[in-house]
Structure 1
Amino acid sequence: MGWFNFNKGEKPKHKNSKVNWVELTTPEQLNKIVEESKTKPVLIYKHSTRCSVSIMAKSHLDTSWDLPSEQLKCYYLDLLKHRDVSNQIAEMFGVIHQSPQVLIIKNGKCIYNASHDSIHSRTIAKQIKE
């Protein structure tokens, strides 16, 4: 099974994760994310399961996370399985595709994105408080 054990529609579970991940698998979910972002910020984490940098960034988020789920909803996108969704994210939010990458969506717009070694839970926390 690898690092993640979850069924479609369930939250991905990592044995040490402090993040309440929701699996992002369809372009239709992006419309839901836009609507959700009008009441609280939404994070999208784009992950490549074959990339060591992506694995390290995800591990960092999973272990250093200290934001309550009431403050931020978190979506996890497996890029290898759902490249079409990643392409739509780039188009919809006007960001260049990178992996790993985090985006924060607030009021329907991407207010922050970071990739590679710039992905830090404390920076994400600062962004949602502004």
Structure 2
Amino acid sequence: MKKSKNNHIILFDGVCNLCNSAVLFLLKRDKKAVFSFASLQSETAVQLLKKHNYTNQNLQSIVYISHGTLYAQSTAALRISQQLSGGWKYCYYLIFVPKKIRDAVYTYIANHRYQWFGKKEQCAVPSKNDQHRFL
């Protein structure tokens, strides 16, 4: 497993079009290059999830590991937004919505993401400029 240079790792479903679009969105708005990325299908992700005793066999959640703490589902998304520049960081205040409600919305979208946004046959390959950000 490649070691990350930072403490902000995002694990995402590499075949999901919505997830890949979210990664592109983050790459564009992560001006300080805080985040590193890995596909949930990768060996790096398998090792990180094992290290944190996290099992999500059906790959239904984005996972964010920050300073050794693992976050999933809506909490992961909101914690990620907190690191972005501009108005996006204010999305974090949705953390005050009860987790049960946030995760229900998150799960609904996750369960329909392939139907609504499509799916790739294999994980997307990052551009040459962004390869160093992928574990």
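Values quoted throughout were computed directly from the atomic coordinates according to the rules given, and no laboratory measurement underlies them. A quick note: this is a predicted structure, and the numbers were derived from the prediction, not measured. Cβ atoms are built from the backbone, for glycine too; each structure is taken alone.
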**Structures 1, 2, by distance in nm of label points 7 Å out along Cα→Cβ at positions 36 and 108: label with the highest value** = 2
**Prompt:** For structures 1, 2, which has the highest computed value of distance in nm of label points 7 Å out along Cα→Cβ at positions 52 and 84?
**Reply:** 1
**Request:** Identify which of structures 1, 2 gives the largest calculated value of FRET efficiency 1/(1 + (r/R0)^6) of positions 92 and 116 (r between Cβ atoms, R0 = 25 Å, to 0.05).
**Result:** 1
**Prompt:** Hey, helix-only ellipticity at 222 nm (-39500 (n - 2.57) for each DSSP H run of 4 or more, over all residues; to 500) derived from one of 1, 2 reads -9500; which structure?
**Reply:** 1
**Item:** For 34 (relative contact order in percent (Cα under 8 Å, 6 or more apart), calculated) the corresponding structure among 1, 2
**Value:** 2
